[in-house]
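Any read-out appearing in this document is the output of simple, stated calculations on the displayed coordinates, not a laboratory observation. Small disclaimer: the values here were computed from a predicted structure and weren't measured. Cβ atoms are built from the backbone, for glycine too; each structure is taken alone.
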Structure I
Amino acid sequence: MSEPDDGRCLRVTRAIRIDEHELVEQFVRAPGPGGQNVNKVATAVQLRFDVAASPSLTDAVRERLVRLAGRRLTGEGVLVIDAHRYRTRERNREDARQRLVDLVRRAAEPPKPRKATRPTRASKERRLTAKRERAGTKRARRSVAPDE
C-alpha cells in the first residue's frame, strides 16, 4: 500500500512525496538578527525545488503551484524559498521545508468549481437605485452654463 517514510523525502500529502534529491539547499548569510555571528556564519537557507522537472507532482498540481509561487519561481521553473527568520541554520532549514510543504499542499487542493448564480430582484433594484443616486450627485456637481 504505502511505503514507509524513511526520512529521505518530504511528505506533503498521502499521494505527494518530494524526494530529498529533488531539493537543493544553499546556506547564505542572513539579514536581521544574529548578534555577532551575523557577519560570519551562513544561517539563512535558500531552498530550490525544480517544479518543472519534478516527477513527484502531477500536471494539475504543477500548474497550480506555478500560479501560487509567483515571483518565487525562476524563468527555468525552479521554486526558490528564502528562509532567514531564525538565528540557527537548522531552524531556518526546517522553516524553508515547511513553507515548501505548505505551498505544495495548497496547490494539491483542487479549486472548487464555481456555481453559476443569478442576482436577486432586490439586489438589482439596490444597484439601480445606487446608480441613480450617483448620477444625481454628479449632475449636481456640474457647473451651470451662463445664459446667453
Structure II
Amino acid sequence: MRVMEADTVKEATIFITKLDRQRLEKLIEVGRERDGVGNHEYLLKLEQELDKAETVAPEKVPGDVITMRSRVRLSDLNTGEVVVYTLVFPTEADFSEGKISVLAPIGTAMLGYREGSVIEWRVPSGLRRLKIEGILYQPEAAGDYNL
C-alpha cells in the first residue's frame, strides 16, 4: 500500500489502536485456522498493513486517522465519485449501507491512514486512487474507546 502526500509517493506510517490490533490479529488467526476459506490473500494483506502500523492507546490515536468503525468521506481521483464508507469487521459488512469490511481491498487500504492522504492500490481492474477527504466519525475521537 502506498500513500501520496503532497505530490510524493511513499510508504506511510499508519496508526492503529491497541484494541483494533488485538481484534484484527484474532481475525487473521481465526481466518487461517478455517479450512476452505478463500480470503487468505486478504488476510495476508491485512497482516502486512498491521506489521508496518504504529500501535497507540485508543485515547492517543490522532483524530484524523481511520480506525475500525470510522465513517469516512473518500473521493475517487480516477472517476471523481465521492463516497462515504464505514470501516467494519467482516461480520458487520453491508455494502448497501456503506459498511466496508476491513478484509475488502478498499477496507484494508483505508485502515490507519490520515485525512488528506491519497491511497493507491492495485485491484483486478487496475490502479485505484482515493483521497481521504474527511473523517465524519472516529470512535476514539468521540470517546467510544471500546466499540
| Comparing distance in nm of label points 7 Å out along Cα→Cβ at positions 101 and 125 across structures I, II, which is largest? | I
| note | Matching 1.79 (Cα Rg over 2.2 N^0.38 Å, computed) against labels I, II points to structure I
| query | For structures I, II, which has the highest computed value of relative contact order in percent (Cα under 8 Å, 6 or more apart)? | reply | II
| For which of the structures I, II does the calculation of helix-only ellipticity at 222 nm (-39500 (n - 2.57) for each DSSP H run of 4 or more, over all residues; to 500) return -7000? | II
| query | Ranked by distance in nm of label points 7 Å out along Cα→Cβ at positions 85 and 109, which of I, II sits at the highest value? | reply | I
